[in-house]
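Colleague: As structure tokens, here come the structures.
Bear in mind these aren't lab numbers, they're just calculated from the coordinates by the rules spelled out. Note that the structure is a prediction, hence the values are computed from the model and not measured. Cβ atoms are built from the backbone, for glycine too; each structure is taken alone.
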Structure P
Amino acid sequence: MIKTICCIGAGYVGGPTMAVIAQQCPHITVTVVDINEKRIAAWNASDLSQLPVFEPGLDKIVSDARGRNLFFSTNIDQAIDEADMIFISVNTPTKTYGKGKGMAADLKYIELCARQIAKVAKQDKIVVEKSTLPVRTASAIKNILENTGNGVQFQILSNPEFLAEGTAVADLLNPDRVLIGGDTTKEGQQAIQTLVDIYANWVPQERILTTNIWSSELSKLTANAFLAQRVSSINAMSAICEKSGADVNEVAKAIGMDSRIGPKFLKASVGFGGSCFQKDILNLVYIAKTYGLKEVANYWEQVILINDYQKNRFSDNIVSTLYNTVAGKKIAFLGWAFKKDTNDTRESAAIQVADNLLNEQAHLAVYDPKVTEERMYADLDYLNTRTEQDNRDLLNVETNPYEACKDAHAIVVLTEWEEFTTYDWQQIYNSMHKPAFVFDGRGILDTEALINIGFTCYTIGKGS
């Protein structure tokens, strides 16, 4: 029986996942470790509104378990040494250098974890891949553990996360499925059952699927590729809708009622973002190319190309609508997070749209209820399109949405935060330059009411 768990990585996956396991399994001591002292301090903060990850309901989960059997620490070696089971939940970004640049997953953090586990471990361990990884990463981890360790026996499991940011707590408490992959050996099957027993404390047995380790690793990439494909498909149709006079929401409703298709992930928008979709599809493309499957790689790469096209098409439309110039004009952004109910900005459409408009010398004022000023500037600086000072000169971060919109020529909605629908849009209109434009990249605003106020409106996927 597992008595102690260590999770390496206190980010968007590790933190919430371990918090739920600790709450549901009070007999197991769970320690989440990270080298980022600031992040660990935030997880330990007495003010639960300061948690580094914003997810509805997460503060209560952490409050229930923290200090009882849930701990956050920077003492990685101690946590590894004491743990019966170790989850690896570190970042696996797309490589920015060398072979596979721009497509392959960068596994340097995974390898560092494996080497640290091998160095510290003095008794047998079960190591669980929680990060999204390429197929056959487990064999690399196992090779490192078995050849640089202290004669300790390791079992490697794959347990990919299927969380949607904004609903992560609900997804963890009531998952569609929990997937666990491991070796087909007797020892491998015993390790699988050990992890099954942990989840069985709150997840019905019929929702816990077990596979070989390679199927588990590939299933995560495949799931994200299929979901992203649906988003790119409806976004491709949104461009046709705008030209033809159709309404993409009506099209989505019509096809979503087909039981073979279903209604989910058919919401047209300025583009998908988040930590997984683009990274995982690029990883899938790289795997296909590695195996010489050129046509397969080209097929999946098109999902990314449509997503980039949608973001660029949206920003191009802003420029052309504002008389082909936004130079010196104030444009207000409502939203920076890649979706509502999260403070995650990774691959957010707002970043690319902002970069495009800043290249046109626009002045941006940005408001997001959960994303910090520090994060917004870091996102732009990472692109290395212009100097850090230029980013700060051209983009102002506002804490009040009405201030962001005051004296603006246009408002751009880039995150579907529900509060945006509740604003006093008459007051906003009165404070703007005329004509006052609204570009709704999420399709959440009442366009008819805005037009009656006096706004000129563009909603993605709707013909004019």
Structure Q
Amino acid sequence: MGSIYRKTAIPGPNAQKLLARKVANVPKGPFTTIDTFVAKGEGALITDVDGNRFIDFAGAIGSLNVGHCPPRVVQELHRQIDKYLHPSYHVMMYEPYINLAEELNRITPGTHEKKSFFLNSGAEAVENAVKIARKYTGRKAIISFERGFHGRTYMAMSLTSKVKPYKYQFGPFVPEVYKWPYPYYFRSEFSTPEQLDNALLNRFETFFQSEIPPEEIAAVIMEPVQGEGGFVIPSQRFVKGVKSLCEEYGIVFIADEVQTGFGRTGKMFAVEHFDVIPDLMTMSKSIAAGIPISAVTGRAEIMDSANVGEIGGTYGGSPLGCTAALEVIKMIEDEGLLERANLIGKLFQERFEPLGNRFQEIGEVRWLGAMCALEFVQDSNTKAPNKELVQHIINRAHQNGLVLMTAGLYGNIIRLLAPLVITEDQLLEGFDVLEEAITVCCRA
């Protein structure tokens, strides 16, 4: 018997009652992926309020690399709850905050002296990384990338590329933010990745002449692999080229590891794939198994540029978040979850690359570790995005017990963020559901 159990249609009767209450009491702005409500989560499985059991390939948008309610983390949280909940680090300090700072300084790339501090969300980490970079350099301009996503607060939203639904009618935005192109080899007009890399890196030099001089740029912020943008993977040559420009002109290089961090790509942090050491890193999502916390880690001399009281927040680095994060790091190291991420990617490749050869609607199959995606197109010649097909596939998968999410500028990409603790049987069962949905919808 498989892990998926379907008792009712989705949404079931209990979920329908909750949906009615949600419509009456919650604004329509917060999006949801599937029209039901969780009753229990364990590992890579979710049971809803009607008794339907799903395999989770969304992982709370990449927040649950160690799964739902990992027993080790839950146990440590109970111990912490019995001591104190939140005295606020800014009132009276607590040891878990220092312990986590030491751990992040240890596991993040580079042997240089580092310092870390904590906030609540990925967007807050991005906001504060920008503040620190501006303070350190005395410059104002910030560079982000096309298709990048960095959050919904005003600086983070200004850095984000996708207009709808994130930016439309929410302006004006923060000034002195500029966008650079990010390589998308599947949609490139060049014959080879190297040619595209060369063209883009040359454009950045031209940008310094036509838009803003490098002496006025405080930081470049980059997702080592674009998340919301569609799991787009750059070459090592491109990332190293950007970092080289930053070094040449004294620009702070910020790696946004909010979605890519903590084992998702088969390394602790995705930037490690590219042989680049960032000056600052932003982290959140899977840092603490779903407990809200985020971090900025960076070179000590840069981090110390902010004076007392200039960075922080009342709930930043909560004891529960720090405690959970410390155990998550131990889990990743003790249970071989980096190797597990690479196995997931290998099994994904073996299953879906052949499927891509069968259906011209599958434009590209791409992955880095367990950060996996399928891009759907109208046909292989035009590569026009096929958002409608993706929605049909997603809906069918949901009805058959698999939780999936989309990504990409046009919503034509299915992204997979299964917990790294998923069993091989569960993973293959989920693949079966996804393959069936693709086969039926592509032939419809």
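Colleague: For Kirkwood radius over Cα pairs in Å, for residues 41-160 alone, which structure out of P, Q has the highest calculated value? Before the final figure, lay out the partial values.
Modeller: Working: P: 16.1; Q: 18.0.
Sorting by Kirkwood radius over Cα pairs in Å, for residues 41-160 alone in descending order puts Q first.
Colleague: One of P, Q was used to compute mean projected area of the Cα convex hull in nm², and the answer was 21.9. Which one was it?
Modeller: For mean projected area of the Cα convex hull in nm², the value 21.9 is produced by structure Q.
Colleague: Work out which structure the value 12 belongs to, where relative contact order in percent (Cα under 8 Å, 6 or more apart) was derived from one of P, Q. Before the final figure, lay out the partial values.
Modeller: On the way: P: 12; Q: 22.
The read-out was computed on structure P.
Colleague: The value 2.0 for distance in nm of label points 7 Å out along Cα→Cβ at positions 49 and 433 was derived from one model only; which of P, Q is it?
Modeller: It must be structure Q, since only it matches.
Colleague: If distance in nm of label points 7 Å out along Cα→Cβ at positions 17 and 89 computes to 0.6, which of P, Q did it come from?
Modeller: Only structure P yields this read-out.
Colleague: Could you figure out which one of P, Q the value 0.20 for FRET efficiency 1/(1 + (r/R0)^6) of positions 233 and 305 (r between Cβ atoms, R0 = 25 Å, to 0.05) was computed from?
Modeller: Value 0.20 for FRET efficiency 1/(1 + (r/R0)^6) of positions 233 and 305 (r between Cβ atoms, R0 = 25 Å, to 0.05) corresponds to Q out of P, Q.
Colleague: Could you tell me which structure in P, Q was used to calculate helix-only ellipticity at 222 nm (-39500 (n - 2.57) for each DSSP H run of 4 or more, over all residues; to 500) as -12000? Please report the intermediate quantities before stating the final value.
Modeller: Numbers: P: -14000; Q: -12000.
Of the structures listed, the value fits Q.
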